[in-house]
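The data blocks that follow each hold one structure.
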Structure 1
Amino acid sequence: MFFFRSQWRKPAYRQGFMEMLTLAPGIAAWGLMTGVAMATSGMRTPDVLAMAILVFAGSSQLAAIPLLGAGAPLWVILATAFCVNLRFVVFSAHMRSYLMHLPRMQRLTVGYFVADLTYVLFTKRYPIPGITEAERADQMAYLAGNATINWLSWTVCSVLGVVLANYIPAAWGLGFAGVLALTGILCSLATSRMRVLSAGMGAVVAIMAYALPLKLNILLAIAVSVLLCMVLESYMPQASVDK
């Protein structure tokens, strides 16, 4: 955790913290309902609390909960979580050029804390990796501030959801706040025809393939969107896809 302790005094850390703070209510509501879902799944309370604190991956938690409750084989649970979280392979490949100047343990620490909204906000603010030492320091400070509030919002409220599960009715639909937060970020990033087309195609494929097991519709939607963009970029002038 030295990486985070060394960053919190920097202005870029506070900026990253405050920008993620605007999305924290949606993240918190989503984490709260995930905690409720875990607590009511039939799992033992110590196991649920351990998952809430250690497993920083909401979509894979929600995918694994019914499998754990049903006593599914371990390989099925692991395969499901792996498929749901494959998007982080894309994230890490993109983030590699930003982080390779850090020691290995710091890269592993950052990798744990980088989630969907953390990645989106960071790459939106810094589309190009820093070159100078000062640029890299600012980028890492922003990322640390961003990740701090994201992790706290999710983890604290996930634990609260476990503890207060009997007092939070599912009819409140608080989990939808997380979907709204992601939708808002998605809309803010749709700044070109290519991005709009990619998002639209991904949504269509994910819905059409919803019946696939192990949440493979998500993986399929990502693959189709990426392939579509690669094909279009190879056949269309760059100016036409950026408009």
Structure 2
Amino acid sequence: MKVSLCIDMMFSTAEFYDKFGLVKGCGYDTAEFWKWTNKDVDRVENILKSEDMKLSIFNIDSTDEQLSYDLSRGILNDGRCEDFIAALKESIPVYKRLGASAMIVLIGENAPYNKDKVKACLTAALPLLEEHDVNLVVEPLNDKDRIGYSMPWATPVFELLDEINSPHVKMLYDIYHQNMMGDFDLKQVLDNIHLIGHFHVADCPGRHQPGTGGVDYVSIIKAINKTDYKGHIGLEYRATLPDSETLGFLKEIENA
């Protein structure tokens, strides 16, 4: 089981660059975050090297402020292929420097889901992804927290990724988001594990650490661990206790 801690959400009282050491102090060696454009990439690279740590994922982004904002809301559903490719070209050098395993891509919001436009953007990216050996993970978000998100359901995203049929484009399956939609189905997850490149974990409701809501993460992750899934289990929650005290569910799984 590979575990990754989202340091933009976790360790909320700490200064960002100190959070890598806090991850290491919890017994894990992999972090993840959201935007790279608001980070000192040189400093992050040096910390990863000095702490002997890894970075799993971050969001595709751009130094163009408007495009960066648009990417954070999702542009695939608008069919903005040229902008998407421009951001990808800008993000790939960062991906390589930091040794990431994937970049997060959001679909879009405030418009009905347009599968053809989303597919066109992702398909247009394939030559770059293959050339540079870069991976994308497409993330459905629930439309309760992100009102108007165009595709909050897992099934259509699995269908889309099955059509694209590339090892470089998979799903970021956020178990919290799918539970918020009443859409979580462990059998569907296991049946489509080959299409999942990263998981996110937070309990539901509340988006706090496992054990504060109604999701049986111990059973879910144990089932995932029985598959050939090679990606990370990403912790992305707002802890109600000191973060280091919220990892008991992982110890229970590791010691099973």
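Comparing 1, 2, where is relative contact order in percent (Cα under 8 Å, 6 or more apart) highest? Going through 1, 2 one by one, relative contact order in percent (Cα under 8 Å, 6 or more apart) is largest in 1.
Taking FRET efficiency 1/(1 + (r/R0)^6) of positions 37 and 101 (r between Cβ atoms, R0 = 41 Å, to 0.05) from the coordinates of each of 1, 2, which one would give 0.55? Don't jump to the answer; show the numbers that get you there.
Details: 1: 0.55; 2: 1.00.
Going label by label, the one that fits is 1.
Computing helix-only ellipticity at 222 nm (-39500 (n - 2.57) for each DSSP H run of 4 or more, over all residues; to 500) across structures 1, 2 gives -24000 for structure 1. By the measure volume of the Cα convex hull per residue in Å³, tell me the structure among 1, 2 with the highest figure. Once volume of the Cα convex hull per residue in Å³ is worked out for each structure, 1 has the highest.
Any read-out appearing in this document is the output of simple, stated calculations on the displayed coordinates, not a laboratory observation. Here the structure is a predicted model, which means the values were calculated and not measured. Cβ atoms are built from the backbone, for glycine too; each structure is taken alone.
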